[in-house]
Structure P
Amino acid sequence: MRERELVVVVMAGGAGTRFWPVSTEKRPKQFLSLFGPRSLFQESLQRVAGLTPSDHILIMTNQDFVPLVREQAPQVPANNIVSEPMRKDTAAAITLAALLTRRRYGDVMMAVLTADHILGPNDVFLRCLRSAITQADETGALYTFGIQPDHPATGYGYLELGERTHEEEGLEHFRLQSFQEKPNIATALRYLKSGTHLWNSGMFVWRVDRILMEIERQIPGHLTALSLALQYDQTDTWSEALKRAFESLPAISIDFAVMEGALDVRALAAPLSWKDLGGWLSVAEYLNLDESHNAHRGRIAALDSHANLVFCEDEKELVAMVGVDNLVVVRAGDMTLICPKGRAEEIKGLVKEIL
């Protein structure tokens, strides 16, 4: 079988408010260099370098982030940086990406990847991606990637697996029984023990004609509105047409809108190390650790202080602590965050009040 062209769509429009004050409205977490010289967004592009040409990469992002995308991904053509006029969740972004892909490249394969996850090793990721592409092309199924859970996570969605449909060099493919939302701890423990539930990575592979068929069947309003706007692609009135289209659409995820009701959805059980960085607590394992289990980036002086997480945007800064335990301390510019680890989930609400 002739190998089809591949278009990679990178979803890079998230706000990342749980990483305030380092992550802000103008520079959210996917554009930050949290653990090395490259940002999370740049790492996501690096993963697919060589898999498809840079002019076959579409970046879906918020209109406010376009300058950041251009700065961090100069290899991607400007017309391939798609500015969403407002946040309407992933169903709108992916429908638009699929329509643009069909218009510009034809009936090709399409991979939808995230811009703010950590995963590896990269050679295994590419092997998984190629395997899913081949099977999605041959069968017409919509593919998603599942990750074997190693703890009862309540912050992730889950995939319930059905029968095994394919095996290739140790990579197993399954028919998907259902998508499960973020569970409580008891349910997460049950999923962990079941052996039939994987974490939902939020990455997808499909043929463009197949995803558009499901979109037309299940959310035809998205297809109608965005198809009308598409007539103005790469014209002076594109932004205005896209704004009108987005204003008419409900905010809904691709999982709810399409994937849960699709006729043939399959999951590849990807043997990857994977993490969706949901907030400050999720970065601890990637930071330095002192003898008192204080995870830190930047300089710290800790007296009788244990199990704190300290993150300094400027690694030359010093944070000194006396007699405190289990705090999150973050320094960025002229802003400082201090909160107990147990209340880190409330940062998002705090940011809403501040802004």
Structure Q
Amino acid sequence: MKALLIAPSLNPVTYKGLGKYCRELYERMRERVDVDLIVKSEEGDKVFSTHTEIPLRLLKAKGYDLVHALTPEMGIYAPLLFRNTVVTFHDLIPILASKEMEFKFSTLIPSYTRLTWKLSSMARRVIANSTQTKEELTKALMVKPEKIKVIPLGVDERFKPIEGFKRREVYTIGFFGNFTYRKGADIAVEAFKLIRRKVDARLILAGGRIKTIYQRHFNIREMIKGLKNVKVIEYVPDEDLVKLYNSFDVMVFPSRYEGFGLPILEAQKCGVPVLTMEDAKIPWEVKKESVTCKSVEDMADKTLELLMDNHKRGEVSRKGMKYASQFTWENTVRRTMAVYNELCRRR
């Protein structure tokens, strides 16, 4: 089998979960099949290359048994040029919630995305990273359920507790994500303010350096002005992520909407309890072992409970580690390979 993968980037720092998915799938597929890769020349170019560079390079591509676009924007033209095509969808947030998530250009983005992603959904097979994304695909883009295969993302084996790394002088609460409204950076800060009234704790806000052109970003420095014991780490190299998670006693993940939510599982695999919001649109299979909270006040109270109660924190930690260990990149690749084989048999 000769396969062609199309990806926006293999960089997990710039593209976070998307970048990890693209990198892991490409590297592991190389061990199984003859695979080539098309990746954008410029990571920062979100739109122009999608309609120029990518289709031009696809027109020159010949002799492939299968073409797999690893994101929907990379798969707009593939179904028009190749018979055996697969496209992976990670979420439908730009179509379903751009206004609620306070995206810029919220009147234009849903229409543009719906049109282009509808073309991507014409692929012979569609992979959704969660049951939530599958349900959204069937409702918003009218994709037939039988055409969609749910294949979750994985967590690398390097995510684990670091021996002797913990037990700090003060309780440490972590947040990892872009400093955007959707990711809930504001909720993390407000919950910390309530926690600081009762215990000596510190907050680490990490991962917000990457700017998305269409999402509202907070001025994080202005938001925490006058607040003590807050550390901002805007840029986190991928190789430092395990150490970052291990520096947390608990992690708050107050994102309002996720197609998957990989940091939840990565932190849990490092033994860190994770708190999420009860009303957040995050796939149930990802947040199953997180501690869900009804409000900012509830998040503060439950964080305090975990910090003060070693037994409770240990119990939540063990359950999270056991559950997160089920999500592996090997399973992701094996199940993706099954989609490839099924398509090629039907040629």
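The numbers here are math on the coordinates, done by the rules we state, and not lab data. Being a predicted model, the structure only gives us computed values, none of them experimental. Cβ atoms are built from the backbone, for glycine too; each structure is taken alone.
Tabulated data
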read-out	value
Winner on Kirkwood radius over Cα pairs in Å once structures P, Q are ranked, highest first	P
helix-only ellipticity at 222 nm (-39500 (n - 2.57) for each DSSP H run of 4 or more, over all residues; to 500) from the coordinates reads -8500; which among P, Q	P
For 14.2 (mean count of other Cβ atoms within 10 Å over residues 177-184, calculated) the corresponding structure among P, Q	P
